[in-house]
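Peer 1: The structures come next, written out as structure tokens.
Readers should treat all values here as calculations from the given coordinates under stated rules, not as data from a laboratory. As the structure is a computational prediction, the values presented were derived from the model and not from experiment. Cβ atoms are built from the backbone, for glycine too; each structure is taken alone.
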Structure I
Amino acid sequence: MSTFPRLKTGAVMQYPASRTAHYSTQVFRFVDGSEQRYREYATPIRRWIIRLELLDEEETSRLREFFISMQGRSGAFEFEDPWDDSVHSNCSLENDALLMEFLGEARGRTALIVRENRN
């Protein structure tokens with residue numbers, strides 16, 4: 001299985017960075033006005049927004065090759081959460097398009113969203 005590429009520094013993302021945890025709850029309302037609730041899954045689905053700036057040509061090339069090999073949202077890979085170093089083995093990209101901007105030498109930037117998948 002593929003692994004999300006690291007920068008030359010060894011990091012997977014730069015700051016500011018953000019992550020979210022998403023829960024899904026079903027609510028059934030009965031005729032008498034009462035409700036019954038249950039979770040659709042036991043653990044949250046995690047999502048990381050990765051903003052990368054000041055990338056050199058090698059780093060942008062590595063990210064582009066990774067994106068192509070994943071075929072956008074289609075592929076699955078391992079992602080190491082930089083907050084707690086936990087490895088999530090079934091993640092994918094959330095977009096089918098990779099936007100990269102080049103502002104000069106070693107000044108490339110992009111943003112990616114990584115999403116944890118459910119089996």
Structure II
Amino acid sequence: MVTGICGITNLHSAWDTCLVLRAVGEDVNEAATELMKTITPARIEGWNHSEPKDWANESFAIAEQAQTKYCIRQGASCDQPAGKVTIDAAYVVTNAPIIREQLQKAGVRLAHMLDAALGK
């Protein structure tokens with residue numbers, strides 16, 4: 001169960017919508033401009049030398065981090081923590097850098113895939 005500022009009871013939904021909006025704002029153009037400011041050529045190079053399975057593993061590693069409160073490793077499975085996860089301002093501040101970087105990676109990787117598909 002999720003409680004707090006997102007008004008959503010599902011942690012997955014909170015990460016897909018509410019936390020993204022809180023991390024980058026609702027103005028898409030402004031968010032894109034801000035995110036692009038800190039994408040360096042070195043970061044682009046590093047992010048483009050991976051495969052979709054690596055991206056999934058990166059996301060899983062984020063889910064396992066204690067600060068996300070997303071899952072607790074139980075052997076081979078990842079179980080959601082018992083009890084409530086409260087999404088408050090501190091939770092947003094702690095996880096906003098992760099959200100911003102994941103959005104940056106997604107944009108860079110999508111651009112790379114489109115360039116490859118279009119022969120650029």
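Peer 1: Among I, II, considering only relative contact order in percent (Cα under 8 Å, 6 or more apart), which has the greatest calculated value?
Peer 2: II
Peer 1: Follow-up question, since we're still on this one. Of the structures I, II, report the one carrying the highest value of mean count of other Cβ atoms within 10 Å over residues 28-35.
Peer 2: II
Peer 1: Same structure, new question: Looking at structures I, II, which one was P(r) over Cα pairs in 10 Å bins from 0, in percent, for residues 12-51 alone calculated from, given that it came out as 25, 30, 22, 15, 8, 1?
Peer 2: I
Peer 1: For structures I, II, which has the highest computed value of FRET efficiency 1/(1 + (r/R0)^6) of positions 4 and 36 (r between Cβ atoms, R0 = 41 Å, to 0.05)?
Peer 2: If we compare FRET efficiency 1/(1 + (r/R0)^6) of positions 4 and 36 (r between Cβ atoms, R0 = 41 Å, to 0.05) over I, II, the biggest value is for II.
Peer 1: Let me ask something else. Please compute distance in nm of label points 7 Å out along Cα→Cβ at positions 68 and 84 for structures I, II and give me the label with the greatest value.
Peer 2: I
Peer 1: To test your reading of the models, identify which of I, II gives 4.0 for distance in nm of label points 7 Å out along Cα→Cβ at positions 76 and 92 when calculated.
Peer 2: Label of the source structure: II.
Peer 1: Also: Upon calculation of helix-only ellipticity at 222 nm (-39500 (n - 2.57) for each DSSP H run of 4 or more, over all residues; to 500) from the atomic coordinates, which of the structures I, II produces -4000?
Peer 2: For helix-only ellipticity at 222 nm (-39500 (n - 2.57) for each DSSP H run of 4 or more, over all residues; to 500), the value -4000 is produced by structure I.
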